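What follows is a set of structures to go through.
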Structure P
Amino acid sequence: MQKTGMVGLWTLGCLLSCCTAVRADSAPSTSPLDLSLQELLEIEVTSVSRQSESLSSAAAAIYVITGEEIRQRGFQSIPQALRDVPGLHVVQIDSQKWAVSSRGFNGRYNNKMLVLIDGRSVYSPEFSGVYWEVQDTLMADIDRIEVIRGPGAAIWGANAVNGVINIMTRHSADTLGGYAELGAGDYQQAFAGFRYGGRLAPGLTGRAYIKAFKRDDLEFNPADVSPAAAALINESGTDNHWWKQQMGGRLDISLGTASTLTLSGAAYDSMMDQSVTVPTLTAPYIEYPNINSESRGWHVLGDYSRALSADSQLNLKAYFDHAKRDESFFGFSRDTVDLELSHHLEFGQRHELLWGFGYRHINNELDTNQSVIDTQGEDESTNLWSLFVQDQITLKPDTLWLTLATRFEHHSYTDSEWQPTVRLSWQPWERHHFWTALSRAVRTPSQAENEYLINVGNLAPMTAFNPTAFVNRLILEGNSDYDSESVKSIEAGYRYASGHQFSLDTAVFYNDYDDLRSNRIADTDFSTLPAYLTTRSAFDNDSSGHNYGLELSANWLLNESLKLRLNYTYIESDFSDGQPQNTDAPEQLVSLMTSWRIHRDLEMTASWRYVDRSQSIDPVQVDNQSVDAYHGVDLGLNWQLTSKLRLSAFARNLFYGSHVEYKAELFSIPYRVEPSFFGRLTLEY
């Protein structure tokens with residue numbers, strides 16, 4: 001771990017712990033059952049337009065996971081919290097890794113979802129995706145997670161193709177005093193977290209936290225692979241346990257009546273065991289070494305806002321992010337600098353204008369190895385310039401609104417991109433709201449697609465796929481002419497709330513994709529000493545297709561103590577080559593959740609989910625692998641022992657047994673998710 005970042009954050013923690021804080025008395029947190037369904041729909045969100053608006057009036061398919069729901073259901077990671085969101089396909093790969101997608105295209109290297117934490121993009125340019133295992137914070141400090149399904153590129157930029165996940169932490173004034181948690185279980189072997197917040201001066205509040213955990217292996221079942229592969233994997237070992245430690249802090253400063261400044265930062269260190277696939281030139285032409293991988297990094301972020309007048313506000317955001325990953329595949333050291341200036345102003349009673357510009361510089365040093373054998377690029381840095389503008393127009397007060405937005409970006413790989421959107425919002429009656437949207441978004445090439453040479457596998461001689469007498473190395477090479485993928489999307493939705501008893505939120509969509517990633521054979525050559533063939537294929541943009549679907553979320557408040565929620569997703573896909581990349585979306589996803597207040601101090605949560613059958617592509621055999629449908633039940637029990645002390649027990653993935661949720665398209669083996677249990681004790685003081 002970077003010592004300077006850790007020392008600075010540790011110093012901040014000591015200062016906050018030792019300060020003579022003036023804090024509000026702790027009070028029991030508010031349960032979702034204390035809010036009517038109408039109040040839940042009036043939760044303020046910012047991810048759709050970057051302006052505060054109620055969830056019910058947002059002209060997009062948006063879903064909010066509240067901080068209290070995270071604490072009540074005992075989520076120990078961000079992907080766990082996303083599992084039951086309509087439209088999202090969330091699967092666990094092994095003890096550490098997750099795959100998360102919206103509206104299809106899931107995979108370890110899913111590249112069509114933009115993820116933000118307090119406005120900081122955690123999108124990785126190496127493969128255009130998210131390393132979920134290192135995206136973390138103290139879960140008790142999350143205020144809410146806003147999930148947009150569908151394009152969000154006009155506001156948030158390239159790669160927000162199928163969705164945006166915006167994770168926002170609580171203002172430090174809302175976390176005054178102390179918080180501690182301690183827990184243990186079978187898979188969640190041990191975890192602990194501590195946070196302290198204080199009022200450091202008039203107009204200045206802050207907090208610091210530290211957390212750590214250790215998680216057990218997931219099971220490998222030899223029946224999930226071929227007998228030959230199973231023998232090699234078992235010989236090398238299948239360990240995939242891991243531990244992680246992280247610390248961070250946040251300061252919120254009021255600079256008079258018109259300006260605010262937020263400073264935050266975090267640093268982490270993680271050690272993971274994992275089994276990977278490595279091609280070889282000798283029989284059996286593949287190895288499955290079990291290796292130790294370390295990930296570490298740190299970031300600092302500043303966010304300054306100033307009210308220029310009653311109807312004009314300026315915002316400046318900047319962050320620096322350092323990440324380093326030591327592993328056999330995609331090892332790298334990356335530094336990111338990001339700057340963005342935005343201006344929000346109102347014109348009369350009809351127009352709310354938002355405009356801004358940004359710059360991002362990324363320097364990335366790649367580690368070559370047996371899989372990523374070379375990089376063709378001379379410059380290891382990329383630059384992104386952006387300019388965006390949005391106008392929210394009130395066509396009829398309190399009834400009809402039109403939003404026009406577009407974003408222009410200039411990327412080192414693809415030059416210029418335009419990403420427009422048009423949104424219409426209509427509320428003909430108080431409890432009924434309709435919306436529709438037309439959007440275009442792009443997914444810019446990753447460094448792998450532009451520069452890398454990757455040995456994806458070796459074909460054994462005298463087989464159906466390689467009838468020659470020589471082993472055939474399959475090399476996937478980057479293409480400097482590789483272009484952005486694009487989507488044109490049409491969406492529509494309807495929301496209804498009866499007040500205190502029932503609410504409904506639905507969305508339908510149709511996505512038309514073009515210039516999707518595909519591969520073409522470039523050439524085959526012969527090498528001697530040792531003798532082998534090399535077949536090169538290059539990335540290109542020859543795939544296209546479409547998908548469409550329905551997403552639904554319904555809430556029932558049966559009485560003051562019992563609440564039910566049903567989330568449902570249906571999706572159909574049709575692509576030119578059958579399946580363009582990663583995992584094909586399950587046709588149906590269902591979640592049924594309940595919250596039951598048994599007693600004033602005792603609450604129970606339960607959720608049942610069903611995930612339909614899916615397929616993942618095998619690029620070496622040019623074939624699909626099936627992942628069977630599965631279901632499971634999660635249970636939680638929270639007992640408020642005193643106003644400050646809570647005892648909780650949780651169970652995950654019950655009543656189905658061990659099962660595979662994901663079969664990777666490259667470089668990893670399938671593991672089985674099993675039922676698990678853990679307990680947690682939390683103290684607020």
Structure Q
Amino acid sequence: MTYIRGLVLFFLILFSFVVTPVRAGDEPFTGPASGGGTGLLTIPTARVIKENTYRIGFGWVDPYTYYYATLSPLAGLEINGRITSIRGVPAFPGRTGGQGDFKDKAIDFKFQLIPEGKYMPAMAVGIMDPQGTRIYASQLVVVSKQIYPFDFTLGFGNGRFGKKPLLPLDETIKIEMISDPKAWLKDSQFFWGVQFRPSEKYALMLEYSPIRYHKQTSDPAQAKYFNESVPSHYSFGARWRPYSWAEFDLSYQRGNKLGLGFSMDFELGKPLVPLYDRPYKEAPGSGLNPVAERITEALHAIGFSDITVTLKGEHLSLAAQNDTYYYAPKAVGRMLKTLHGIAPDTVKHFHLLLRENGVPMTSFSMERIDVRDLFSEKLSAGEFLRLVETKTDPAGSADATGRHRKLFTYGVKPVVETLLNDPTGFFRYRVGAKAWGSYHPWTGASFIAGLEGFPLNNVTSTNEPLSIPVRSDLVLFKRKDVVLDRLMVDQIYKGGHELYGRAAAGLLEVQYAGIDAEVAMPLFKGRLLVGLGGSYVKKRDPDNLFALKTDGVKDTFSTAFVNARINFPEKEISVDLKAGKFLAGDKGVRVGMSKFINGVVISAWYSRTGTSIFQDNFNRGYHDKGISISIPLRLFKGSDSKTSYTYSLSPWTRDVAQDIDHFNTLFDFIGRNQKIYIEKDARELIR
């Protein structure tokens with residue numbers, strides 16, 4: 001009866017929405033539930049975190065501990081990755097090992113179908129853990145409505161919130177809400193809650209959670225901790241947000257358990273240290289030098305190399321390599337400020353060319369009067385670029401060598417790699433640094449060496465290599481503390497009609513040596529990139545930095561692919577397609593999607609290939625998948641930089657849909673040097 005009275009009260013409050021003014025948007029009611037997704041304590045709400053933000057944190061309600069990361073790459077979409085650890089329940093009952101407590105990995109999705117309006121509540125659909133063990137899986141519909149400072153939520157879901165747990169799945173994805181709506185309706189139960197937030201720093205919560213812990217038999221915690229119904233389905237909690245980016249949660253759940261939580265929110269791509277471009281000042285007396293020399297030295301001082309300056313009457317032509325600025329328009333803006341301040345008044349036209357390792361990428365031709373109007377704010381950056389003639393197939397200058405050409409480049413960056421869920425331990429890792437150097441003797445050429453060292457390395461595994469071990473023997477290489485990552489030559493060529501070619505040979509990556517080649521071409525101003533690629537490689541010896549394997553086991557492999565990338569600059573999304581023959585000989589397609597957020601690139605991929613060639617059950621029927629994030633150094637440095645760090649999370653122990661790790665790909669080399677992205681990044685001109 002208490003449950004029914006609560007529902008009646010809730011619907012009476014909903015009825016009052018038509019006469020009550022509301023605050024727009026989901027904030028400030030976007031705090032996390034214990035498992036990370038936006039919600040109250042155990043139940044989700046229809047709220048989602050703001051687009052291009054992310055949250056990390058943990059929650060504890062005995063016997064569960066949750067570790068999570070939540071992000072919103074698109075407006076209305078929230079993705080939550082979580083690890084659930086159960087105290088006192090062994091990962092592998094009856095087996096000794098380093099796994100410790102049982103841990104479950106899952107990804108949850110929530111999409112806000114309808115944002116909150118003046119009278120309409122926000123509505124969202126949630127898909128929790130749609131594939132794999134599905135221990136804590138659910139599909140749900142939830143609505144939330146503000147009567148500020150209150151926020152009311154009502155939802156309906158199956159699985160974890162329903163009458164019985166959902167069945168586990170191997171490599172398929174099942175959403176009963178769509179595949180069997182009658183069964184979903186029959187199994188689902190209502191949940192509801194309210195949040196009271198009198199200020200930005202404090203909030204109180206009340207929820208009704210229908211979870212039948214004693215009937216969730218697929219939950220490893222059930223047998224030990226939930227032999228009978230929990231004392232109460234009502235839970236209470238409080239939030240404290242001392243800073244805009246940090247939140248502490250305290251709760252009393254299930255009628256007998258305290259809960260704690262802590263989370264931090266950040267904006268993706270926002271520099272932690274504000275970017276500062278040091279202004280250039282000419283040395284006293286340098287004004288007496290020739291104009292070309294003054295411009296050359298100025299550009300070199302602010303981060304350019306391989307500089308060529310030509311002055312002919314009213315025309316000034318400049319070619320240079322951008323070594324510093326993440327965005328091409330930012331590099332152009334810095335060039336123009338320099339030219340505008342040094343070039344004599346007789347110069348009326350500027351022609352700029354950006355190069356990469358001597359390869360001409362993009363040219364810009366403009367009138368000086370437009371440059372003057374840009375910096376005097378008579379023209380916006382977008383208006384200025386519409387007056388500029390931009391070409392991505394600039395003729396000439398391909399083989400011209402300028403001053404301050406960098407023959408050698410080098411660097412050091414940190415490396416963090418993880419191996420999760422191995423029988424020897426749930427969290428295996430290695431932490432160290434990679435030192436690399438390149439020699440560039442001619443246009444497009446690079447001789448590359450990379451050496452990695454890991455003072456912290458506990459990578460090991462009892463898993464044996466599988467039937468066609470193209471990656472399932474990777475641990476043999478990763479357990480080494482010192483690794484010769486690469487020793488190779490790479491050559492890039494750009495021909496007419498924007499036809500690119502690339503060839504590489506040597507020790508291509510940590511596991512393989514051989515040759516790798518591809519061709520590519522951008523179409524429709526860069527909205528579509530198409531190409532062909534392939535490699536012929538031999539397995540390296542994990543116990544010798546320079547040797548190749550000679551143990552008689554198959555160790556020579558080849559690949560062949562048709563590649564495509566579709567760019568959607570309006571949403572900063574790209575979709576990659578790779579179809580053909582993978583390393584192990586399986587044929588099929590890999591689909592990847594990337595979201596660009598202020599320099600941060602979040603990617604995910606999924607593959608479908610024919611796996612009948614494998615003789616082991618681990619690879620048969622498997623679909624390779626993973627996620628990665630690339631973070632630019634400029635977010636932490638306080639000044640601009642083209643360097644980015646990448647972290648990937650994907651299985652090490654499968655051989656399906658595998659390719660070699662390419663040092664450079666033509667699609668990435670072409671990158672954002674296309675008209676559609678030059679226009680998109682126009683704001684960077686005057687930053």
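Of note:
- If log10 I(q)/I(0) by the Debye sum over Cα atoms at q = 0.15, 0.16, 0.22, 0.23 Å⁻¹, for residues 61-148 alone is computed and equals -0.53, -0.61, -1.22, -1.34, the structure in P, Q: P
- Read-out distance in nm of label points 7 Å out along Cα→Cβ at positions 109 and 301, computed value 2.7, structure in P, Q: P
- Test item: log10 I(q)/I(0) by the Debye sum over Cα atoms at q = 0.10 Å⁻¹, for residues 373-460 alone calculated as -0.49, pick one of P, Q: P
- Identity of the structure behind 52 (criterion: percent of Cα pairs over 35 Å apart, calculated), options P, Q: Q
- In this comparison of P, Q, the computed figure 0.00 for FRET efficiency 1/(1 + (r/R0)^6) of positions 309 and 677 (r between Cβ atoms, R0 = 25 Å, to 0.05) is attributed to P.
- With distance in nm of label points 7 Å out along Cα→Cβ at positions 157 and 197 computed over the structures P, Q, the top value is the one for P, the highest of the group.
- Among P, Q, structure where relative contact order in percent (Cα under 8 Å, 6 or more apart) as derived comes to 13: P
Every read-out reported here was derived from the displayed coordinates using simple, explicitly stated rules and does not represent laboratory data. Everything numeric here is computed off the predicted structure, so don't read it as measured data. Cβ atoms are built from the backbone, for glycine too; each structure is taken alone.
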